[in-house]
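Listed below are the structures to be examined.
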Structure 1
Amino acid sequence: MLRFSQLSGSILEIRSYKVYLQLAQTLHYGRTAAICNLSPSAVSRLIQRLEGHVGQTLVERDNRHVSLTPAGRHFLDYARKAVDDWQQLKGDLNISQTRLTGEISVFGSVTASYSTLAQILPEMRESYPGIDIKLRTGDQADGVFRVLEGTEDCAIIALPDQLPSKLEFLPLSQTPLKLIGPRSPSALTRQIDGYLAEDVEPVWSEVPMVFAERGLARERLLDRLAKLEVQPKIYAQVAGHEAVVSMVSLGFGVAVVPELVVRHSPKQQTVSVLPWFGDLQPFQLGLCVLAERVNDPLLGALWESSAITHPQNG
């Protein structure tokens, strides 16, 4: 069986080839995106990545027309053959795929369940109906440790600055970090409104803040405040970004959280995104597993399904 890094690369290339073949047929990015269930920007990224691998411009595009270059027409034959060979291989392996049975435990935050995992499971169930997914939710900051300790088979995590060498990571999506504050009338909202009205940087040592107990969002905000030589006024420290959003919605402080968490939070309408700290390094979300388990066929099936459903991030 291929190592995950090899497997995901192969699948992502085939996915890119399929999109390229569709674009060659429609000569229209919007129609290609609709047919392939992608955004036009994702189609553009896939084509750009192909061009980077090939080292040639494959598609010429202006405001009115899309056309293949000579190199693009030559590459078309290669892409067709690669897709045909892959389909043949998939057909040959289909019997063994459908016979795979067992259980995989996946750890992630509630937000990861709503967003990332919800996209992967339909593909997983269609291709590998005999594999059951046992989902366990909690603070995403615990994901790396739970996989390292063997408590979970895999986890959806934010890529740490230093990924342990014992882990392999498949990037799935990216989300920026946002500073949020409450919308409901309070002393804090009046304080923030004053800074906004005067168009000035807040005096951060005077603004109450809510922090996650652990994790990258906490580390990146604390690092920025340290560079500003600011001692933060910490109102509360809670477990998980979802709890942070709830605390902010009640007016207890401002906080930095992943935009994805805000978008999926039931408290979304009770918080506002504020214009400061917008340049913090975003989260790269993905799937991590123990490198020593790269030959596990059940985890390989999940890895493959994850790569297929998130092709623009390979």
Structure 2
Amino acid sequence: MAGFGKTLLALAAAAGLLGVAAAQTATPPQTLAEARAGKTPNLGTKARQRDKPETPPVSWMKLVSYPGPLGPMAAYLAGVPETEERRPAILWISGGNTAIGDFWSPQPRANDQSAAAFREAGMVVFYPAVRGLNGNPGQIESYFGELDDLVAATRWLKAQPFVDPDKVYLGGHSSGGTMALLASEYASEWAGVVAFGPVTDPQFYGEGLWGVQPVAAKDAAGQRLRAPINWLSSITAPTLVIEGRQGNAGEIAAFTKANGNPKARFHVVEGCSHFSILRPASELVAAAIRDASFADLLKRDGFELICG
């Protein structure tokens, strides 16, 4: 019996060692950056917006350029302080085809896509145009090379003397929210990311400049690289995804079901739409950034916001 007991102990020890060895050899999921390495955009068609952006007719927003991978890129910059203080900043990606446009005109509270809430909270707001848009070099790649442009824009912004490089955030709405979420999966440049109303796969948008039409139709692998639902485990910065019940709530439910990464949280807010959620939620996020508590938003089970 004593020998049998020793045998059991030996087997248990061996099993334990095997378990440790298996844990040590298990490979983590492939990241989006790893999956994209060496890949090309593989465009089936070429599309480019040649019209350059308008110069803002206000003193507090400037038309500037940042050095992108393909050359100088247009952008708008707002909220630059008159003092030498360094402020938190956010890069904002609009919806639709994500091109930059009129972010200076006052917008109704029920549909404020200008990101004005961040500027009014004392933040620097940067609106970078990406490749193929607003007269920028390159072609529209639909959620591929555009991510590299966002990384380049972020690094340029961090280098500005009026920006706190440790407090640079990324945000976007609708198709811009999809791009912001995908960027959060691709890189770790930001202190936090907020994505309003993204979709699980840009193919949801159908044909058009903000869909995946330029991608080769048979390129399933390339389209997989553009779908943020496939890369949630790649997120390393606190990432808040939020949408109104009358918006893409089904997409948020799909994200929630697929997500196992504590760095990302998905919320649907009752009484809000895809557009009315923007202003009150932006005010909430801006206040959290001001108070250095953005990551705490991910610990909340829900939000009660008054949407106009």
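Of note:
- At a computed -8500 (helix-only ellipticity at 222 nm (-39500 (n - 2.57) for each DSSP H run of 4 or more, over all residues; to 500)), which of 1, 2: 2
- Of the structures 1, 2, the one that 18 was derived from, the read-out being relative contact order in percent (Cα under 8 Å, 6 or more apart): 2
- Which of 1, 2 yields 12.9 [mean count of other Cβ atoms within 10 Å over residues 228-235, calculated]: 1
- Comparison of 1, 2 - label where Kirkwood radius over Cα pairs in Å is highest: 1
Laboratory data are not the source of any read-out in this text; all were calculated from the coordinates shown. Please read these numbers as outputs of a predicted model, since none were measured by experiment. Cβ atoms are built from the backbone, for glycine too; each structure is taken alone.
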